Structure 1
Amino acid sequence: MIRHFSLLILLLLTFNVHAINLNSVTGFGVDTTAGLGGEVIKVTSLAAAGPGSLRAALNQSGKRVVVFEVGGIINLAGTNIDIVEPFLTLAGETAPEPGITLIRGGLSVRTHDVRISHIAVRPGTNDMQALSGWEPDGIGVSRAQARNVHVDHVSTSWAVDENMSASGERYEGPEATSGRVTFSNSIIAEALDYATHKKGKHSKGILIHDYVQEVAVVGNLFAHNDRRNPYFKAHATGVVVNNLMYNLGNAAVQLGYIAHEWVGHKFKPGNPKVAVVGNELRYGRDTYSDLALVSYQGDVYLSDNQVLNLTGGEMAQVQGDIHFLDKAPVWPTGLQPISLSDVYEHVLHNAGARPWARNDVDRRIVASLRNKSGRIIDSQEAVGGYPNYSPTYRALLVPKDPRDIADWLQSFIPVEYR
């Protein structure tokens, strides 16, 4: 009996090593095994719903790894996909070229232990009129159950609310909202400005809502978003590390809250607390003339950052009612920032859904940095409209042993991008 128990422990440890090796990013919640060890579910259809679709795979319960035998466009036709069943690994790297792109809708993660990687999400205006109230996020993480969520190597653009977000019931304290979330190695770009949001102008990168705790924003490319790159609101905590930011309009890293939103609630607002380390902000044609890296109101630890204007001159890093901290208020165990001097090339090389074979949208966005071009846009039509890739298919031979799945998933990614 003891021998059998020891063998079981050894097998579990072996599995966990494989699971952790799958993810080279250090952040909050990234140590989750997500769906590894569970059923492997194949997506075989690009339909928005029905047998073999992504929606059907995500709606299944239990530990599961979702893989793709098909590549191309999934048109959500104005209906987001809600992920409500926990223990999910969504492995877009398994799709044949051109990979998987969701259009006319987004993903909403409302549960725990989820990893999403190597897909593109481009909601766009969905042919709706300006101010109509069509307001999708690209990828949103929300509600109290949404913890240990890792969004890695994705591309989000043309969202109407935010390209990405972490939120929930924000007036009941940190236990009532999402937390332990990492957004890493992604392209977060071209959030639509004057589009279909009922508030009007609303080009936003990432929102970290009130009371959301322990969010890591690491190694991403923010480009052509007006504000929230990212925005940490009242009592939120996290880190912003090794991101490259270009042609942001009126705000890069925002800290603060809206006082009147708290009137009548049992808790009072307080400053967000954030570490901002190793980030580079470069001005573009839409950038406010004195844009700082960190602005408004909050507590911040700053180290090894840089702000460059259109002529390459250095600009102020801070503006507003900012309280400086002597050390990081929170920090993911093991996170080692790369040097600021390496951030530009590292992010341009590594970020996005499929950096080894970028689609035309991501190639254009990355080229806009090197060419010092690009603008904040109101519609996807300003940059060529929704993509229209021909469907592709490839049969997958899935390993029989669940302990081999992590290494198998890695095999779809070129070594230099793992």
Structure 2
Amino acid sequence: MSSKAPPSQTTVPTPAPSARSLPAAEYDFFKVVQGYLDQAAKVINLAPHVATILSQPKNEIIVNFPVKMDNGEVRLFKGYRVQHNNLLGPFKGGIRYAAMVTLDEVKALATMMTWKGSLMGLPYGGGKGGIKFDPRSVSPGELQRITRRFTHALGENIGPEYDIPAPDMGTNSQTMAWMMDTYSNMVGSNQKQSVKGVVTGKPVASGGTLGRTKATGQGMVHCLTEWAKDRGFSLEGSTMIVQGFGNVGSHFGVLLSKLGVSTIAVGDHSGYLYNPEGFNAHKLQDYVAQHGSIGGYPGGKSISREEFWAMKCDICAPSALENQIGASEAQAIQAKVIVEGANGPTTPEGERVLLERGVDILPDVLANSGGVTVSYYEWVQNKRSESWSLEEVDERLEKAMKRVYRDVDNFSRQHKVDRRIASYALALQRIESVYKEREIFP
């Protein structure tokens, strides 16, 4: 363990090497996120001492823990939990299971969670964690043992009033149920019922909330509908391409299908598919849930990655990984708007190209904040021993997303910056005000 009319978008991120010309190991995601912070700090004249504090995470935790596999072999796994900032409230953020998880990636994602919580007005700081392995390569029993040992290794570094994990790539509600159960068995018997809020994204029967599974996609929909209303753009009859058809991308596709949006191309780690008539989003979602990817789905024609990004459409929803839309992809994209379901899917150079071409971007820090917002609702319900209806959760989320969208849009217009920098600036303003009020502990 260790330590309206389109808003003016004249300020763009500083160009960086194209994501497609850099191997993932050389793409410094944390540096990219810090670059956005630096730009936003200049816009609001952020106090230098606040920028210094926010430039690095508060804690970087690395644990190596053994797990006995089904064949009797003992494997050592490496897990991370980065706690960026907890000025506004407990650290909050997902746990991802993926073979490419790195400390730099987790640092970047934890930092973004700080901005998301602040932007949405939540009493949360930012955190993120993960284990470096492919969850598809182990059995269900091994997956459970890995999760429980990781939770035990983290120990008191998590807790319902300190650091609250949630699902992310490669994890789900079952993962959270295992984490909660393990943690509850690490505290005294008189505390077992009071620690359900140690994680969010749990199954509803185990203390989760209705509406959590679709929350990130639902928040993206609210941002898109506000964007469409401002431009007099009709979603009915429009087309979309989606990269990543997991929890986020699939729910976004299903929800938009009810508004008349046709998903004509999809892609993930297994390849890319095209259907000019539009995919049945529900059936594709069910297929991916059963098979783990779109690979082998019979309802589409196989296309290349290059053909996918160049597909003529109205909406593009990158909902897989960071570092996906570099300069070449940005030049090829023919969409009117990018809705970022993933964290950091667009590189600074890619964003510069898109904005220069007049393509609107609804940035990750705003567009995919529905997940952490409904996680907050779950946490509140756990603390109050309440259970809200789906209608109440949906209503609260819609109001929150549309309010913050308006705040970002207004800031973007007033300060003549793009929405990403506007989002960062608004988040920083709230954090800065609290640091100024509380000052620095000697």
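A value of -13500 for helix-only ellipticity at 222 nm (-39500 (n - 2.57) for each DSSP H run of 4 or more, over all residues; to 500), calculated from one of 1, 2, originates in structure 2.
For which of the structures 1, 2 does the calculation of mean count of other Cβ atoms within 10 Å over residues 167-174 return 21.1? Matching structure: 2.
Comparison across structures 1, 2 (criterion: Kirkwood radius over Cα pairs in Å) gives the highest value for 2. 1, 2: which one has mean count of other Cβ atoms within 10 Å over residues 191-198, as calculated, at 17.4? Among 1, 2, the structure yielding 17.4 for mean count of other Cβ atoms within 10 Å over residues 191-198 is 2. Ranked on distance in nm of label points 7 Å out along Cα→Cβ at positions 63 and 199, which label among 1, 2 comes first with the largest value? Sorting by distance in nm of label points 7 Å out along Cα→Cβ at positions 63 and 199 in descending order puts 1 first.
When volume of the Cα convex hull per residue in Å³, for residues 271-406 alone is computed across structures 1, 2, the figure 144 traces back to 2.
Bear in mind that the values in this text are calculations on the coordinates, not laboratory data. Please read these numbers as outputs of a predicted model, since none were measured by experiment. Cβ atoms are built from the backbone, for glycine too; each structure is taken alone.
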